[in-house]
Each structure stands twice: as structure tokens, then as C-alpha cells.
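Chemist: Before anything else, here is the set of structures, which you'll find just below.
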Structure I
Amino acid sequence: MCHAGVGQDYRSAMTRAGVVLGGYLATVHRFVTQRGETNDTDRLCTSGRAVLTGDGLALIAFLHAARTYLTVHQAPEEVWRWHEAALTVVIDLVIDGATFQRLDEDLRQGLVTTYHAASGRGPECGDSADLACR
């Protein structure tokens, strides 16, 4: 998702997309934490950590694993709204030509910053902060 010579509008759009995805990761994290340990927790934590480092394919894996988890554990409507918003972001990125090998740096920065803020984990945790699902 590298676009050489892109303007501020593109960067702002990527940051906004990252904010949605960071909020989504934090929302799923809270839901998983409230539920306790399950068979799917490790998979969600592993792919969530990879997403925070900028792995675009891990984002797709996280969305898939989260959808299954949210269905099995009957997530409330608010969590599903975040899931739908994240799917919308990903679909828009695909339409715009994203390959998902690596997340755009502005998107990743928005994702990480929002995840830290929404999950109560400050920036001292680092960019690839532990997605502490346990």
C-alpha cells in the first residue's frame, strides 16, 4: 500500500482508516478479555499482535478469526458495529488497490495510536504492544 508522492488527503484517509481499525482491535480485545480463555484466544492474540506491527495479511486473518469468535460468543451489537466498520475500511482499501502485504505507515500509526488509547495501553508499550488477551 505504498503510494509515492501522495498528498495530505491520502495520508489523512489512511490515518482515519487506522483509527477505525485500532478502535476495532481494542473493542475485540476488551470482549475477548471479558470472556476469558478460549481455544480461539491465542489465534486472535497472535494475529492482533501482527496487525499492530503492520502485517496486512494478519489483518485479514484477524477479521476472519474475530468474526468466528464474535459469532460463537454472541457478541453484543456494539462489537458487531465495530466489526462492520473494520470490514468497510478493508473493502475500501481493496477497491483502492491495497495488496495487504504491509499496511500503509499512516494507517498503521493511526491504528497503533488508537489501539493504545482505546485499550488503556499507553505508547510506552511500543508499536507492537502485547495484545494481552489473557
Structure II
Amino acid sequence: MDFSNISWVAVVASIVANMILGWLWYGPLFGKQWAAEIGKNMEDMEMKPALYLIPIIGSFVATFVLWNVMGATGLSGVVAAFWMWLGFSAITALTNTSFRGTSTTLWAIEQGAHLVGLLVAGILLTVL
């Protein structure tokens, strides 16, 4: 693989944007509803710094894979992000939701965050 044309600025910006998105999404926007769906209380949840390492790595990997898909297919960042989300994240999570018997509300909250995060990464990879 040739990494010479990847925008590392876009990769870093995507990671930062996704961390901000996660804070907003699981905080002021949908935090209480999400916590209720998983049977927890926001006030009782312990936010250890080590927990943030997984989404940072995940954002890096997702952005890097998205860049590769864009390069291999010629799709725009937004289009590639949508199809990646639909084909790999949304349907897998929906299958898990149906077998676990968890709510579609939880699915929508979590998958909404994944979709928006990938779309943001696609935009950043396109413009930076």
C-alpha cells in the first residue's frame, strides 16, 4: 500500500471530530436516553481515561479503511462512508439487536453516532 497521498491532517481531524461527536452524542444529545436503554444512570457511570483509547483507535482504523475504500473505488467520502456504514455496521448491529432482543432505540442511537462519525470522516478526507 502506498500511504504517500493520505492526508494525515484529515485523519487526525477525523479522530478529534469523532471524539467531540461522541461527547455530544452520548452526553447532551442522547446521553440520558442511551444510558436508560442500557440500564444505567449517567451519574453512576465511571468514565475512566483508558476507556477513550478504544474509540480513538477505532476512529483511526475506520478513517484509514474509509480512505482505502475511497481510493479503491473512486467514491466520494460521503458515499463510501454511507455504504461502509450500511454494509458493515448497521446491518451487523441490527442482526445483533434482533437476536439479543435489545431495543431498536438503542440501535438507532448507537448507529446514528457511527453513521455521522463516518460521514464526518468522509467529508474531512475529501476536503483536507
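Chemist: For which of the structures I, II does the calculation of distance in nm of label points 7 Å out along Cα→Cβ at positions 9 and 113 return 2.1?
Modeler: Matching structure: I.
Chemist: When relative contact order in percent (Cα under 8 Å, 6 or more apart) is compared over structures I, II, which one is greatest?
Modeler: I
Chemist: Given structures I, II, which gives the highest value for mean projected area of the Cα convex hull in nm²?
Modeler: Checked I, II; max of mean projected area of the Cα convex hull in nm² sits with II.
Chemist: Can you say which of I, II returns 1.2 when distance in nm of label points 7 Å out along Cα→Cβ at positions 17 and 97 is computed?
Modeler: Corresponding structure: I.
Here, each number is a calculation from the coordinates, and none is a lab measurement. Predicted, not measured: the structure shown is a model, and the values here were computed from it. Cβ atoms are built from the backbone, for glycine too; each structure is taken alone.
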